[in-house]
Structure I
Amino acid sequence: MELSLFSLKVFLRVVETRSFSEAAASLFLTQPAVSLQIQKLEGIFRTELIVRKGPGEFNTTEAGSMLVKHAEEFMRLEKQLLFDMEKFSLVPLTHINIGACCIAGEQLLPLGLQAYKEKSPHIKILLHVTKCDDIFRGLAAGTFDLACTGKAPTSKALAKKKLLKVPLVFFEAKRKSRSYPCSISLHELKRTPLILREEGAGCRAELMKILSRNGIKIKDLTIQAVSESNDAILRLVKSGEGVSILPEFMIQRDIEKGLLGKITLKEASLFQEFYLVFRKRGGLSRSQAEFVDFVVDHLESTNPAAEPSEYLGAVD
């Protein structure tokens, strides 16, 4: 009985999901087929890899934990092999796993992804929307091939290229007693009820930079609510709970409809940069690089409010 990469992939997915049924669903297999692959591996190595504790529960044995480490290295080598051989192939050999922050994944990328899929239907693209810090960890671990984030990575193992620079604006539920756009000072902002994204979100990080340069700390603000959801923030603002800050393109339609009022900051204009991020080691495969070029062009042509891309600049 020969060792197969497929069996190792199934084993890793079972360990990652902590569930035979979830692993089966994600791999489009039946649960008995997943169990069969684990049995094949145990037959090859003549030892238990997984010990069931009860319905849906199991532990990996010492041998199983050792196999996880080697299987991950096999997967890394397989990806690198396909990556290297793709330059000689007439067709793409790799698929594209993309990590994206909420704004990029929900607002910037979808139209570009759809347009690219219509142009290149043979290339498989998987989009995962999550927090920036989780994305950076996923890139370093090889879970993602590339990412689009509203915050720059700090890891030296990751490279970034500037994609878009968009204006950030404060906004509130439109009041009849106030003409828009209006402006407030940082001193007034401290007394204004605020609804902010969670710590680590790109737009919040840009706000914190301006506040820090002016000697204002987070504790000096009047924060009414914090949310990881842009939709929740918009609902709270529209219901009159406070003022928030997001990229202008996200609220422009509601401003035009008269639902929201734009507020500018007297002391400074705020911007948020979005980046394409990938591992320095190995860079991008041919298909991944082609995807990046397509999305860059698409975003520039469909986001006139954004400053031109610096994608062709030097890698940081």
Structure II
Amino acid sequence: MKPASPLEILRRSRQQALDFAGKAGADRMRHILMKAQRELEQRLRQAEGLTGPGTGSFTATQLRATLAQVRDVLRATALPAMHADIVDVGKMAAERAAQSTIEYVRASDLAFKGMTRPLAIDQAALFERSIAGTEASILRRIGSDPKDPRQPGVLQRYGMNTVGAFEDVLQTRLLAQTPWADVRNQLIAESPFLQDKPLYWAERIARTEVMGASNRASSESITLLGDQVDDMVKVNSATFDSRTSADSYAVHGQIRRPNEAFDSWFGSFMHPPDRPNDRSVVVPHRLAWPFPASLKPKGDGEIASRWHAEGRKGSPPARPRLSTVPLDKLKTG
């Protein structure tokens, strides 16, 4: 069987990372949140029983009781399930990303230099380094900081935002003096709390964290390879489709040495994602190889065109620094 080309490996690696994220994405989160919805429904019925079914208006006391139920359901049902799922899938993505990095480097060396003898890569060491810390890294972001429990993690912050949106809905009903039974029925039937915003933030967190675990593993692999190969660099490669934002156009093709940070309109980052929902990947490259056309930066006109296609006014911010490596060191062709 003909070995895969570097471009095929890059595409496969990118798709695998997105597929891994999908495993912790829409369908899984919908199941988790629907389970939370059923528990919330039961508790709301219990609350209704305490306040009198179908009688009176929706009072401030009922508002506080309902919000307490929502917070408890979110904390006890949805967040722990998301927490475990993201960590497990993130570790799977990290392992596959490390392997893909090895395959990409070896395939590139063969394709660009005609080397029949593979690079002397210490695969065991690379796996250990690239995967180590992935779980801890995810936990630090999605959970509260163990050094300062007062600082909530991503899950808690999104949960608080969701409860805040839910509170706005209930306060509107309070001002309208809507009967409690009508409020309860609407919450259960439409479930804007558990079917809309929470599903959105659940998918967003899962996709971002899994892509982060995958890219962290790739970045650590590239750093270790840089200890063995003196011309190793890393390149930021965006995913281009109808959902790709102008900022991704602006950072595509950035070149950095393994221990250097990329730059974006939002700040510096060692590896993608540089913002929530970013689908970029970090790609290993040797200066001895021709620079692939797929990794070449987008033009200023393409960035501006995408900026305006998103409905933005004026000119986009200045393009971040393209390369810390002198461009005359890059081989073309």
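A few remarks follow.
- Test item: FRET efficiency 1/(1 + (r/R0)^6) of positions 64 and 128 (r between Cβ atoms, R0 = 30 Å, to 0.05) calculated as 0.70, pick one of I, II: I
- Per percent of Cα pairs over 27 Å apart, for residues 32-199 alone, the highest-valued of structures I, II: I
- Per volume of the Cα convex hull per residue in Å³, the highest-valued of structures I, II: I
- Given -19500 for helix-only ellipticity at 222 nm (-39500 (n - 2.57) for each DSSP H run of 4 or more, over all residues; to 500), calculated: source structure among I, II: II
- Which of I, II yields 0.20 [FRET efficiency 1/(1 + (r/R0)^6) of positions 48 and 80 (r between Cβ atoms, R0 = 25 Å, to 0.05), calculated]: I
- Computing distance in nm of label points 7 Å out along Cα→Cβ at positions 16 and 288 across structures I, II gives 2.5 for structure II.
- When distance in nm of label points 7 Å out along Cα→Cβ at positions 96 and 248 is computed for each of I, II, the largest belongs to: I
No lab work stands behind these numbers, since they all come straight from the coordinates. Note that this is a predicted model, so its numbers are computed, not measured. Cβ atoms are built from the backbone, for glycine too; each structure is taken alone.
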